[in-house]
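Structures are listed in the sections that come next.
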Structure I
Amino acid sequence: MKKKRQFTKAPLAQFVAIIALSISIFLIVDLGRRAAANYRTQREAEQLSQEVEAARQYQTKLLAQ
């Protein structure tokens, strides 16, 4: 006689846990990359603002001559 295999919910729970863990890791990495990109973008914007201000001051100086 063949024994019937008993299916437990443990493999299904493990599968769901692995999927949830994978999604969590993906989101953590993705949010970290986005935060780093946002930080770099803000730094560039600040630097460009300073360059524009310096150019405006130089232009004002030239126009005053």
Structure II
Amino acid sequence: MNILLWILQGLLAFHTLNGAAWKFMTPDVDLGSLKVIPHELWLGLAVFEIVCVICMVLPVFKANLFSR
């Protein structure tokens, strides 16, 4: 069960990272509904998503530290 949860966590991190990359690569001009959101806020959300991905993946590399 533990391995399944790690796999799901990795897939969620990958999906979130794809969303952040999309925010960086998609200009606001392409989507009319995004004109309501300021560009700085849009990029801030992408940075926040990247920080969340790091926080989701970090326990995989620090598993020995948390197992005590």
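Nothing in this text is a laboratory measurement; each read-out follows from the coordinates by a stated rule. Just so we're clear, the structure is a prediction, and the values are computed from it rather than from any experiment. Cβ atoms are built from the backbone, for glycine too; each structure is taken alone.
For this structure, a couple of remarks:
- Parent structure of the calculated result 3.3, given that distance in nm of label points 7 Å out along Cα→Cβ at positions 16 and 32 is the read-out and I, II the choices: II
- Looking across I, II, the calculation of log10 I(q)/I(0) by the Debye sum over Cα atoms at q = 0.12, 0.14, 0.18 Å⁻¹ that yields -0.63, -0.70, -0.82 traces back to I.
- At a computed -32000 (helix-only ellipticity at 222 nm (-39500 (n - 2.57) for each DSSP H run of 4 or more, over all residues; to 500)), which of I, II: I
- Of the structures I, II, the one that 2.1 was derived from, the read-out being distance in nm of label points 7 Å out along Cα→Cβ at positions 24 and 40: II
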